[in-house]
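Please go over the structures that come below.
Just so you know, all these numbers are worked out from the coordinates, no wet-lab data involved. Quick caveat: nothing in here was measured; it's all calculated off a predicted structure. Cβ atoms are built from the backbone, for glycine too; each structure is taken alone.
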Structure P
Amino acid sequence: MTRTVPVFSGAAVRDAVSPLEAHAAVRDAFVRHARGEWTMQPKLYVTNYPAGDFRAMPALGGGHALLKWVTSFPGNPGRGLPTVAGLVVLSNAETGELEALLDAAAVTALRTAAAGVIAAETLGRPGVGAAVVGCGVNGAETARLLRARGTDTIVWDVDPARLASIAAELGVRAAASLHEALAADVVITVTPGGAILFADGSLQPGQHVSLMGADGPGKAEIAVGELARARVFCDDWDQASHGGELTAAVGAGALGPDDVTQLGAVLAGDAPGRSDEHEITLFDSTGLAIQDLAIAGAALVHADEVDLQRLAL
């Protein structure tokens, strides 16, 4: 018997899952993962440096199993190609049947934005504005979600034309300089991770930074010394300690598992977050398969409401 499987293009993913729906879905995924209801293994890297890498990311939860095959090739924009590309495969966890195929870049943008904003709202001081540094696909989605959440937002990007375009599209202010953006009360950095943004001694009392760019070996947006000055949180210790912002600090002996709190534990009420208004908090995001699972599941719910293709099997 022939059956069809929905195929979500990038546009279809965005039509199916609003920024606010992505926020709710990813927050729920963090909690379910912390409680052991959703499971995943650390992502597997297939490297072809210096060009880039491929990543395989499996997850199980909510009646579904997922495998994400995604790339990160930072030099691609110079070739007119996207940095991130790939495919998300969603299956039924009880029968193994294929349920959907989704564009990985769109899924990644929604869940990256959600993770960075959730961390900022959970760990930052309440009622303050936020700056997004990096206005590529993931950074623009982050700014879009902040605006949807009612947060006063400024943006900055190394490309003046892209900065102006995103600021105009979203109705936010372009920061006058990188320095201004990095001095905000809440900063979400969404860069390729190839350059240190926060040097030693640069973080200010009470500041929160969601570090979203250092999602693989050799990448960093902050100096190791600054990690040691702050209260540090991450998305997943096993993954972050080997392939994220924390890797260098762990290797240098500056941080260990007892020094880092997983965000899911805070959201589940099992661990404390910010202790006072003067504390510096940092969140290291490496990107979790359970977040992708949350977005894919949310998209599948709306499969009959959006324009998409179907694959006959």
Structure Q
Amino acid sequence: MAVHAIETRPVWTVDTADPAQLLIAGFRARYRGHTANAVHTDLKHYVGWLMAHDLPILAVQRPHLELYLRHLETWTSTRTGRPFRPATISRMFGTVKLLYKYAAEENYLSKDPSSKIKRPPVPEDEEGRYFLAPLEFAALLKEAEKRPNDHVLVALLGMMGLRISEATQLDIDRNFRVDGGYEVVHFIGKGAKPATMPLPAPVVRAVHRAMGERTEGPLLVSRTGERMDRACAARALARIGRAAGIESHITPHALRRTFCTAGLLNGVPLRDMQAAMRHADPAQTVRYDRMANGYDRHAAHRVAGYLASMAR
């Protein structure tokens, strides 16, 4: 399997007589959108490593995968001079594990060579898992309210937990409607799954303000009037954060974590928060809770209050 086949060959024009090409094409076809892009990147790196060691993808055994994992842990980019972060290593090796699980399930291999190798753990304080405390979000929102487009961006991500890819696809004339007295937004989420969410009152105000007199076109627009993309949204959030005096770099996904953390902190049941986040597994929702072990919910508060009440 050549690297160029992974880089440029569409999944529907592969050589079906080549089991390796068919395996990778079938595996990649399971994913869409940004997940598919990440899988593409991970496989490109893996296949490049295989070619450098003259290893056929279907001849790989457990020792080879152990060596690949060590490669990921010690690899340093020649362009940036930086190694992979632990979360990146875990994701990249996780993609390889899923590939071989798929290969075993579809009988390309008699057994999965990666089944007994665990994905590397990701530290709790891993960079990129930032979220905003309530007062920080309040400062961000106050600054964002100075401009309608900034306001609705922060509201959709932080008050509703939308992914940036979901927020930027919204059109005024296609995605908003009234249902049962509630203003709702309907969109296609991760994995091409449709979703409908009610708009809370503060978000309704932000949406109407951003729409203005417009009756069609994208809700989120750049300064040039074009549809806002991920990069534009990231730059906008960074700018708003600096203006609000927030030292940490704010990303779109940090606001999604903020939404989940704030909900659980305020007593929203895990089941309801899982539904709002549109997670298949509640364990994934728990991982978004950045204050699970924080001071605000520490067990010492309840225990001390209970014991102190006994002394009165």
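A few remarks follow.
- Distance in nm of label points 7 Å out along Cα→Cβ at positions 154 and 258 - highest-scoring structure of P, Q: P
- At a computed 42, 33, 25 (Cα extents along the principal axes in Å, for residues 162-249 alone), which of P, Q: Q
- Origin of the derived value 24 (relative contact order in percent (Cα under 8 Å, 6 or more apart); candidates P, Q): P
- Which of P, Q yields 11.5 [mean count of other Cβ atoms within 10 Å over residues 74-81, calculated]: P
- Among candidates P, Q, the computation of mean count of other Cβ atoms within 10 Å over residues 138-145 that gave 18.2 used structure Q.
- Among P, Q, structure where helix-only ellipticity at 222 nm (-39500 (n - 2.57) for each DSSP H run of 4 or more, over all residues; to 500) as derived comes to -10000: P
- Answer label among P, Q for the case where semi-axes √(5λ) of the Cα gyration tensor in Å, calculated from the coordinates, equals 30, 22, 19: P
- Across the set P, Q, distance in nm of label points 7 Å out along Cα→Cβ at positions 18 and 274 reaches its highest value in structure Q.
- When FRET efficiency 1/(1 + (r/R0)^6) of positions 50 and 266 (r between Cβ atoms, R0 = 30 Å, to 0.05) is computed across structures P, Q, the figure 0.25 traces back to P.
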